[in-house]
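See the structures that follow.
Any read-out appearing in this document is the output of simple, stated calculations on the displayed coordinates, not a laboratory observation. This one's a predicted model, so the numbers in the text were calculated from it and none came from an experiment. Cβ atoms are built from the backbone, for glycine too; each structure is taken alone.
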Structure 1
Amino acid sequence: MAKNILNVANYSILKRIGTGARSTIYLALDKQTGQHYALKRVIYSQPSDTRIFEQVETEFKVSQQIDNPYVRKCFKLKKLRKMLRVREVLLTMEYFDGKSLEDAPSLSLVDVLVIFRMVASGLHTMHQAGYVHCDMKPNNILINEEGSIKIIDLGQSCRIGTVKKRIQGTPDYIAPEQVDRKPLGPKTDIFNIGATMYWALTGQTVPTKIPKKNNMGMTEPKHARAPHEIRKQVPEAISVLVMDCVRNDPSERPQNMMTIISRLDRIVHELLGDKLKQKNAAQNNRIVR
C-alpha cells in the first residue's frame with residue numbers, strides 16, 4: 001500500500017487524484033471500515049474561499065437528493081473550525097476510478113453516444129428531483145475502463161427556476177440564460193450537454209454568449225458549423241440533435257432529457273444496424289468468391 005502523505009480526521013490519505021477550484025481531491029482510506037473514498041478538501045486562505053465552501057456544501061446537499069448510478073454520491077460533510085470560523089471543509093465522496101472525458105482515450109462514435117445516453121439518464125434523475133446541474137462539460141464526466149460514467153461536481157447545481165445573482169458556468173459550455181441571469185431549468189442542462197457533445201464530436205467548442213477573442217484581441221464572430229460539416233464521419237442525425245440542443249431559445253431545444261435519450265437510442269440502433277448489414281454483405285461476398 002502506498003505510504004500515507006497526509007492524515008485527515010479518520011482517513012489515511014493515500015494519494016492526490018485531482019484538483020479543482022481551491023480544492024484538492026485525495027484517494028482516502030477509512031481507517032475504521034477499510035473502504036476507499038474520494039475526499040475533497042478545501043482550506044480557507046482568503047475571503048473569496050467562502051464561496052468555494054458554499055459550493056462544497058451545495059454538492060453535498062444536492063447529492064443527498066439524487067439516486068442514480070451515473071451521478072457521484074457524497075456521504076459526509078465535515079467542517080473544521082478555528083476561532084469559531086470554518087477554516088477547512090472535508091467532503092467524503094464515492095470513489096470512481098476513471099478519467100475525465102477530456103482525458104479519456106479515443107472512443108468510437110457509438111461509444112460516445114452511449115456515454116452521453118448515460119449522462120442524459122443521470123441528468124434526468126436530477127431534474128426529476130427538482131435540480132439542475134448547471135455545469136456539464138467534459139471535465140465533469142468521468143469514464144472508467146469498463147465504459148461506465150459518473151457525473152461529478154454538483155457545486156453549481158440549484159433548484160429548478162433559480163435565478164442566480166452572478167454568472168456561473170464554464171464559458172465554452174454555458175447556456176444563454178446563465179449569462180443573462182434568467183431562471184434556470186432542465187433546458188439549461190440540455191444546452192450544456194449539447195455543447196459538450198459538440199466538443200466530443202468535433203474537437204471544437206460551440207460559440208456561446210461569452211465571446212472568445214483571437215490572438216489580436218478581437219472578438220471572434222459567433223457562428224456554429226454543424227458537427228457533420230466539420231467531421232464528415234458524423235451522421236447528420238447526430239448533428240441535428242446537437243444543434244437542436246444548443247439553440248439560444250430554450251423553447252426550441254428538445255423537451256427534456258428523455259427526448260434526448262430516445263433520439264440517441266434511435267441513432268445508435270441505426271448505426272449498429274448499418275454495421276451489421278455491412279458485416280453480412282462482406283461475409284456474403286466472401287462466400288460468393
Structure 2
Amino acid sequence: MRIAIIGAGNIGSALLGGILKGGVAAPDDVVATVATQEHAEELARSYPVRVMAGNNLAAAEFANVIILAVKPKVIPTVLEEIRWALREDRILISLAAAFPIAEIETQLGRRMPIFRAMPNTPVIVEEGATCISSNEVATPQQRAVVEAIFRAVGVVCHIEEDLMHAATALSGSGPAYVYMVIEALIAGGLKMGLSHEVSTRLSEQTVLGAAKLVRQTMLHPAILKDQVITPGGVTISAVHELERHGLRAMLISAIETATRHSRHLSDKLIEKLRKDA
C-alpha cells in the first residue's frame with residue numbers, strides 16, 4: 001500500500017504518525033504534501049517520509065490510497081489538480097467536513113472508490129474517533145484498508161453518509177464540549193481551594209478514567225453513575241444540581257444544533273458549487 005496525504009496539517013500529520021507507528025505502511029511508501037517549503041522541511045524532520053511543498057499530482061500518482069486532508073473550499077481545486085491520477089484501482093479518502101461524496105464524484109466526472117472520513121483532534125494522541133462512509137464502488141477489501149488507516153489513530157465506526165452531520169456534531173465537535181467540562185471541573189476545584197495543578201490533574205484523570213471504564217466494562221454510563229452514588233451522599237447532591245441546571249438537556253441540544261448547522265453548511269457549499277459550475 002502506497003499512501004499520499006494531500007495537505008498534511010494537524011489532522012493529516014497525526015494520521016501520518018499513526019500510519020507509520022501502526023505499521024500500516026512503510027516510510028518509503030508514504031508521501032505527504034504541504035503548502036510551503038518551510039512546512040515541508042519541518043514535517044520531514046519529524047517523520048522519515050518524503051514531504052513536498054505542493055506537487056499534489058506527483059504525490060497522487062505515486063499512491064494507490066490518496067487522503068485529502070484539505071479544507072472543503074479547496075477540494076474542487078485539488079481534485080482538478082490530481083484528477084488524472086485518480087482511477088478505479090485507487091482509493092480516494094476525503095476528510096473535508098460538509099463535502100458530500102456525490103459532489104466529489106461530480107467534480108471528478110468518473111466513478112472510483114471514494115470514502116469520506118470524519119476524524120477528531122484526539123487522533124493526534126492516537127485516541128481519535130473516526131466515522132467512515134463510502135460510495136457504492138468501494139469493495140469490502142477497500143473498506144478494510146481504510147479502516148486500518150484510521151484504526152492506527154483510534155476507534156473507527158462505519159455509518160451511512162447521511163448520518164455524517166450527526167457524527168460531526170457528536171465526535172467531530174465533541175472534544176470541545178469535553179474540554180469545557182474539564183475546564184469547569186478545574187474551576188470548581190479552584191473555587192473550593194485546590195491548587196491549579198492539583199485541580200487540573202484530578203479533572204483530566206477523572207474524565208480519562210471514567211471514559212476508559214465505560215469502554216472496558218461495556219456498561220451503560222447510567223449504571224456506572226449509580227455505582228458512584230450512595231444514599232444521602234455527596235455525589236447525589238451534585239447530580240441533583242447538574243440535573244436542576246439541565247446538563248444532559250444542554251448537551252443533547254448542542255449536538256442537535258451542531259447537526260443542523262453542519263447540514264446547513266453542506267447545503268450552502270453545494271449551492272455555491274452549483275453557481276460556480
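Data for the structure
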| quantity | calculated |
| --- | --- |
| When volume of the Cα convex hull per residue in Å³ is computed for each of 1, 2, the largest belongs to | 1 |
| Origin of the derived value 17.0 (mean count of other Cβ atoms within 10 Å over residues 178-185; candidates 1, 2) | 1 |
| When mean count of other Cβ atoms within 10 Å over residues 194-201 is computed for each of 1, 2, the largest belongs to | 1 |
| Value -17000, calculated as helix-only ellipticity at 222 nm (-39500 (n - 2.57) for each DSSP H run of 4 or more, over all residues; to 500), assigned to which of 1, 2 | 2 |
| Source structure (of 1, 2) for percent of Cα pairs over 14 Å apart, for residues 66-113 alone, computed value 70 | 1 |
